[in-house]
1. I, II: which one has helix-only ellipticity at 222 nm (-39500 (n - 2.57) for each DSSP H run of 4 or more, over all residues; to 500), as calculated, at -3000?
2. Could you tell me which structure in I, II was used to calculate relative contact order in percent (Cα under 8 Å, 6 or more apart) as 25?
3. Here percent of Cα pairs over 18 Å apart, for residues 50-97 alone has been calculated and equals 42, so which of I, II was it run on?
4. Ranked on mean count of other Cβ atoms within 10 Å over residues 42-49, which label among I, II comes first with the largest value?
5. When semi-axes √(5λ) of the Cα gyration tensor in Å is computed for each of I, II, which one produces 22, 18, 16?
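Derivation of every value follows stated rules applied to the coordinates shown; laboratory data play no part. Being a predicted model, the structure only gives us computed values, none of them experimental. Cβ atoms are built from the backbone, for glycine too; each structure is taken alone.
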Structure I
Amino acid sequence: MTLLLAAACATRAPDYNRSWAIFDAEPSEGNAVKLVYGVPNSDDIDLFAVCDREANVFELAFFTADSRMSVAEGTRTQLLVGPPEKITSLMASVQHHPSGEMMVVARVGLPPRFVRDWAGKRVTLAGQGTAMTLLARPEAAMIEDFLKRCGQ
């Protein structure tokens with residue numbers, strides 16, 4: 001399955017200046033906690049996971065390589081995520097971000113137990129013509145903290 005993903009999708013160029021971070025959302029965003037992967041202290045993010053404790057929803061989104069927004073917003077698709085040996089398939093949709101980028105967004109009910117599979121491993125994402133592997137490995141303590149803040 002992993003070979004098929006790599007062959008079928010365009011790959012974003014690796015960027016070694018990225019890392020994982022966890023923080024509580026702004027009060028205007030509700031009772032949520034965020035797990036993000038991107039350039040520290042910037043808006044340059046590849047993936048964000050939001051756990052909204054009040055709505056009991058987990059949202060996972062990543063930005064695709066398609067900056068032309070060639071796919072209509074709301075188009076249903078699949079988001080494949082996880083370490084290569086344990087990929088999780090999620091139903092998702094295409095959304096257009098105000099930055100001009102296209103992203104694939106999946107929403108599932110809590111608890112997002114599959115996030116535990118990411119601890120200490122390189123996380124791979126694929127959806128809507130883009131595949132990438134996040135080079136920094138999230139520490140087990142960060143994943144457990146995220147899930148604990150999610151109420152799991």
Structure II
Amino acid sequence: MEIIKNLHSYLAYVVLAVLVIAVINAIAGWLGKKDFTLQKDLRISLFALILSHIQLVVGLLLYFTSGNGFKAIKTLGMGGLNAPARLLAVEHPFINIIALVLITIGWSRHKKLMESERKFKTISIFYGLGLLLILSRIPWGQWFA
């Protein structure tokens with residue numbers, strides 16, 4: 001259990017860094033009217049997508065095995081959760097799943113586009129929204145405690 005929790009925490013730093021890089025790269029490509037390259041731009045976006053999905057799988061493992069996730073809801077009920085418990089048991093997983101859906105939509109849509117500007121714009125918007133959602137529901141108080 002502790003190994004999964006630590007993996008989820010430390011992997012989060014990597015995922016956040018790669019997502020930030022992917023969003024900055026996409027914005028720079030979009031605004032700079034650069035060509036979308038397979039060597040750099042595709043790989044950065046794909047790496048962010050893959051790492052985000054790995055983090056989701058690790059998070060779901062943690063959700064269903066720790067006392068802070070599904071077990072907390074089962075034990076206390078939704079009405080029995082205080083704000084920190086609700087963040088871990090409901091808000092964090094739900095919002096992060098939505099964030100991953102947005103990132104995945106951005107990846108899927110950009111593949112169908114031919115113009116570099118539209119590829120960068122799509123990744124900027126969808127990955128950026130996903131990143132903002134993830135940042136909004138990180139349990140900061142517990143993460144730095």
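1. Value -3000 for helix-only ellipticity at 222 nm (-39500 (n - 2.57) for each DSSP H run of 4 or more, over all residues; to 500) corresponds to I out of I, II.
2. Of the structures listed, the value fits I.
3. I
4. Largest calculated value belongs to II.
5. It traces back to I.
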